[in-house]
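Each reported figure results from applying straightforward, stated rules to the coordinates on display, with no laboratory input. Model, not experiment: these values are computed from the prediction. Cβ atoms are built from the backbone, for glycine too; each structure is taken alone.
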Structure I
Amino acid sequence: MSRSDNENLDIIRSSLKLCPNFPKKGITFIDVFGIFADPTAHRALIDVILNRIKKSNTKIEAIAGLEARGFIFGPQIALELQVPFLPVRKHGKLPGKVSTIDYDLEYGKDTIEMQMNILQPGTKILLLDDLLATGGTLGAAQKLCVQLGYEVVETLVIIELIGFNGRKKLKDADHFTTLFQFAEADLEAIAAKHE
């Protein structure tokens, strides 16, 4: 039985788990692993993403997924579309020749990397991750794809935390899709119920 996107989104939403005071007091963590623990929710996620791609009429030639949760659903989307999957990893985690980019964190810097010479320049990329908050990592991943000569034609996340203005760090926010948005006040209200 085929479900509508709204029905699928309801299934996905019900499988998200909010964890107040994790990893430390005052933080509410949104755990997406419940999606993957429930085959119905997992299928719903894949179907919603595929439907969004189909409706956008955007040609996708490869998927790039960010470490770590982008590795969980990115390869499945790539397989369904019959296109390659490329991992975007933290520095020092990939073999062979890599291209790297540094980006700012709240307190310091970090580096991500992708393998070189995997795809042809101009390859149209869909960039996937589970969450957008400040936009540092996702924005860096977009720049890294461009640095490698790829064209990021769409960026998609499961969850966007809208109070952190992460979209401002993304190139071409018009081609950005999020399945769910949460405001900081929403998360604080949920956390308060669990104290």
Structure II
Amino acid sequence: MDLTIVRHSISSDNGRGLISGAGSDVDLSEAGIELAQAAQRAFDWNQFDQIFSSPMRRAKQTAELLLGDQASAINFDERLTEMNFGDWDGTAEDAIFEQYPEIFNQMGMFNEKYSDYAPNSESYDELVNRVTGFLDELKQKYPTASILLICHGMTTRALFAALLHVSPAQFGKIGNVTLNQIHLDETNHFEPRIDLYNQKLN
């Protein structure tokens, strides 16, 4: 199985430096639309056997722009939604860093303790468990397929973490509309091999 994972294009929250999780279902910004359109021209998006997307607006809009006439082939799955940051959704990330610097790691990402501070939030373990169920289903149904996933930054990190059995906190920030590819060897218990990580298209 070959997985190509793409984070959505620039959203209105991304452009304002806001924490944007499952509780912030925002649209792409004008810059995000332009970036997705450029990415559509820079890569063959019609090469995949199966296509899945988060149903959140910023991911759905990205998927539709990338796939164009093939957008009807997109399967939307709730398990690909962004991490739920609880009461922190929509908050300025700089403000959280100033108040709680201890929950950020050396890469500037939330560490595993963040959910102890953010009320009503989803923990890393909960996120990884969510995407693990999705991955297990893909392995069962499409063991040799080439699959495109269009989702979110934290969700992408969780997908890699689930496959490599590490914490999502060990992965850095995922850029908007970058290519992330991982091969799973179906002849060897789906042993993972990372082929691309955070690769810009243009």
Structure III
Amino acid sequence: MMTRQILMVSAGLGDPSSRRMLGDQVAEAVVAELEALGTPAVVNAVEVRNHALDIAKNFITGYPGPDLAAVLDEVGRADGLIVVSPVFSGSFSGLLKSVFDVLDQNVLHETPVLMGATGGSARHALMLEHAMRPLFSYLHAVVVPTAVYAAPEDWGGNSAAGPLEQRIRRAARELAAAVHASSRRADQARSAA
């Protein structure tokens, strides 16, 4: 069976960060769920902040540099995306918006996407539904129903059955099912031939 490629796009400024910690936990859960379905998977991670200057240059020149071009190609080849952003001013980070602004608008067509975010309080949780989900709907991605938001009070519990862990597992099952059922990569191969 073909190994599925999952790409985690992490769009924060700090390292280490709660955003990356959330992304890693979600990625681990997605791989476990795919393997339970008999589908091998590998997760690669892209830290958007490492490409911020290349993204800005792309806006000015209209062309990606080699490193950014490789990232954009990786996004296009992914069987599924995990996209995690901190909440800034009631929305996702400008870095996240910038990377999807330079991406061809047709690249994410029918790509399964799991959204995640971290913020300073539970009040920011609706950012996922009111800001991030419309972006991926516009790009014609298949966004799984469960988004994962983590506030400071969600961290530190040792229970594998806590609310954050339950949301992660539910969202991971949804993304795994969407990736497992997707014929996107086969369709891409046929259209390239």
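Here are the numbers:
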| read-out | value |
| --- | --- |
| Value 25, calculated as relative contact order in percent (Cα under 8 Å, 6 or more apart), assigned to which of I, II, III | III |
| Among I, II, III, structure where distance in nm of label points 7 Å out along Cα→Cβ at positions 27 and 179 as derived comes to 3.0 | II |
